[in-house]
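Heads up, there are several structures right after this.
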Structure 1
Amino acid sequence: MKKKKLIALVAHDNRKQDLIDWVEYNWKELIMHDLVCTGTTGSLVANALEKKCEENNMVVPSITRLKSGPLGGDQQLGALISEEKVSMLIFFWDPMQPQPHDVDVKALLRICALYNVVTATNRATADFVVSSSLFHQDYKPIIKDYSSYVNRQV
């Protein structure tokens, strides 16, 4: 994980405003990194950061927008994680509302655990992540060696 990170930002519909509030609060930390977002969240994050950057005469960070989660964005993000391109996932999910793509959400969280990707699923954890001394440093997460699984006899 390099000093300049690729941070994934995702939010379910009922949590999008919570994520935008968090982005507006932490915008100075986020603009030093590249961002990747799913669907509508990407547009909302871009608008929030553009506003903050314009007000403060700063450059808007690179924001890659994937498809909406239920339309394949969760899988696109999972692929980026499995390619070890994503440094961390900030995912404000809605625990009170069943999602039509719950299996995709579970797979995304599973792949984060598998590749030891920093994952925050609520504001408190996300605040701790961006305020950590490791946030602006190079950091090498230890990834479990799955070679015995990959090379097993079938």
Structure 2
Amino acid sequence: MAENTQIDDLDRGILSGLMDNARTAYAELAKQFHVSPGTIHVRVEKMRQAGIIEGTRVEINPKQLGYDVTCFIGIILKSARDYPAALARLESLDEVVEAYYTTGHYSIFIKVMCRSIDALQQVLINKIQTIEEIQSTETLISLQNPISRTIKP
């Protein structure tokens, strides 16, 4: 496991600025922090190389694309050795947008997004519950997502 990389207040400021708007120009960040654009560039590149910055992403509003149902499904596997095969099958399903290997009651906890309850029912019956390695599932439907954020640097 990699050692945690130490960052200073300038790095934190740069990360916060980029998290607010990843399209912020380095020159604009440089003015804000009273340093040169070259300094911003060097700091960003160091944080990329250290794995702190993993990429730049476009955030999509799923509801605007018609995905009205978000749910979380706890999965109990038949055996711990079934994890790799079950994960491969889950990864092939477009509706599965996140997966976590967990301790406790469930072996895997997934986030699923569908256009409707009917679509969710079809995903459960025809896709997830047909995975041989899965013993059972429990589905929790999300009513809203009042907090959605990443960790502060």
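Numerical summary
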item	result
Read-out relative contact order in percent (Cα under 8 Å, 6 or more apart), computed value 25, structure in 1, 2	2
Read-out FRET efficiency 1/(1 + (r/R0)^6) of positions 32 and 112 (r between Cβ atoms, R0 = 25 Å, to 0.05), computed value 0.70, structure in 1, 2	1
Per mean count of other Cβ atoms within 10 Å over residues 8-15, the highest-valued of structures 1, 2	1
Ranking 1, 2 by distance in nm of label points 7 Å out along Cα→Cβ at positions 16 and 48, the structure that comes out highest	2
Answer label among 1, 2 for the case where helix-only ellipticity at 222 nm (-39500 (n - 2.57) for each DSSP H run of 4 or more, over all residues; to 500), calculated from the coordinates, equals -10000	2
Test item: log10 I(q)/I(0) by the Debye sum over Cα atoms at q = 0.20 Å⁻¹ calculated as -1.32, pick one of 1, 2	1
Mean count of other Cβ atoms within 10 Å over residues 72-79 - highest-scoring structure of 1, 2	1
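Every number in this text was worked out from the coordinates using simple rules, so none of it is lab data. Here the structure is a predicted model, which means the values were calculated and not measured. Cβ atoms are built from the backbone, for glycine too; each structure is taken alone.
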